[in-house]
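Trainee: I've put the structures underneath this note.
Just so it is clear, none of the values below were taken in a lab; they were calculated from the coordinates. Worth saying up front: this structure is predicted, and the values here are computed from it rather than measured. Cβ atoms are built from the backbone, for glycine too; each structure is taken alone.
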Structure P
Amino acid sequence: MKKILRILFFGALLFWGCHRDTHEKPPNIIIIMADDLGYGDLSIYDHPNIDTPHLDLLAKTGIRFTDFHSNGTVCSPTRAALLTGKYQQRVGIDGVITAKYDRDKGLSLSEKTFAEYAKEAQYTTGMFGKWHLGYDPKFNPIHQGFDDYVGFVSGNVDYHSHIDQEGYEDWWAGDQLKKEKGYSTDLITDHAVRFIKQHHQSSFLLYIAHEAPHYPFQGRQSEAERKIRGSENNNFINIGAAENKTELYKEMVEVMDEGIGVVLQTLKNLEIEV
């Protein structure tokens, strides 16, 4: 039996969904966040070089919001507002929670996230990707309503070594550091697909928070830019950014779109897509 689904993509602001009988089980919900994606950087918005067929499909079959205003256009405030439904200032996050100076700060556990509301409605909740609402494990997504979390908690990590701007390893499974090889965009997709397959028989809420196309500008075949010699972050080295940023940015957006296509195909295979 096909099941209801709602998909929201933030970055170019799309909404896609469908209506079913209200007596059926609650709809599955997927929220997808891109990071630092320009609104004109999708082919649906006539970008001449970047090809995003799967996001274009969502846009064509859903709703595009073409007039949008924000009082917190950077990483942490955006996520604080999305998670809580409140103005960023009201939850005390009106600026970026930096890797260098703010490692003790985060979204207060007294604030209620959409994941916590979803759990009250008997949803299974999962998040994969960028958190950026607190570095300390006490602020981890699994303590803020998510049953399953894999990703990074800083503003950005090396797409291959998963090291943050200050030299800290930053790839987590729940509130524990985890070593996992792979390009971060692909890993986020893989875990999202795993979650869907594990929980497709129940109502689920899935938050896919991509790093792409936020810097560092790295493709699948790029070398790691951030490395640690030994086990301590005081041995941190950063070889610097690549020069071909335009080509890498294109690849980063297209790999993200490819991953969204994999998610959509998974939904179709499981007859979740209507």
Structure Q
Amino acid sequence: MQIAIICSTKDQASMNIREQLLPYFKETDKKFDNHKIYEKQNKENHLTLYTTDIESVYYENIDKKIQADLFIFATKHVSKSGIHSLSVHFPGNWGKAELGGKDKTLCIAPSSILKTAFLELNKLKTDYEIIQECTHHGPYINKPAIFIEIGSDKKQWQDKKAGKNIAKVILKITEKNPKYKAVIAFGGLHHSPNFKKILLNTEFAVSHVCPKYNLENLNKNNIEQAIEKTVEKVEFIVLDWKGLGQEKNRIIKILEELNIKYKKSKEF
């Protein structure tokens, strides 16, 4: 499998992670966006490290410039809470595209890869919180993609140990091609705390997540899109029951009309 790792000069965390990755890669004589390209081959996959001057969330259709089977965007995470975090998530927009991507358009979610990244992050001896965030922001691409991030302010973005930890996890997840069953999750907070136990304790990977603040944008079309754009077969939907708010009955009605099975997060 061809794997593209994307780093942006506009992002301090991204360049921190890039610096930690470089010792494991070989320099080539090729360039991308006027930056040197680096490569690495392992038993399973061929990795290429790209650098760009465009902020990752706005690099729409980068898959038309780079031929790869999987895109890993190494970036910063910004949060008003200031929580130190190492996070993973899929790109895409349930509603209006306010930070890159397309309106009401999700990207392809390799949920087994993301679960593996989450589990590897969780093995680290770190005081950073390990998070799978909901699906949000751009860019739009038509290939499987994940974001792996350091949060949530300048001090953490520049933390060399955090950069090294993310680099180690990127290398780990690209050494294997894991296979898990997949679920999609609706409701709750942006950082999906009630779905964390599924990642840690079950055979299921969590694909696209729509948080409570975006449930008003949920409809038949993007529910079907979330299923279609999950690499693995989606077994059912997981609902954060208390985190569905006033949208609960409407969403359950849609799922029943589509004949989609669902379970409550408290069942796990």
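Trainee: Taking distance in nm of label points 7 Å out along Cα→Cβ at positions 184 and 216 for each of P, Q, which is largest?
Mentor: Numbers: P: 1.0; Q: 2.1.
Between P, Q, the highest calculated value is found for Q.
Trainee: I've got another one for you. Computing Kirkwood radius over Cα pairs in Å for each of P, Q, which one ends up highest?
Mentor: Largest value of Kirkwood radius over Cα pairs in Å: P.
Trainee: Computing distance in nm of label points 7 Å out along Cα→Cβ at positions 8 and 112 for each of P, Q, which one ends up highest?
Mentor: For this comparison of distance in nm of label points 7 Å out along Cα→Cβ at positions 8 and 112, the top structure is Q.
Trainee: Further, regarding this structure: Of the structures labelled P, Q, one was used to calculate distance in nm of label points 7 Å out along Cα→Cβ at positions 64 and 128, giving 3.3. Name it.
Mentor: Details: P: 2.8; Q: 3.3.
Going through each structure in turn, the value belongs to Q.
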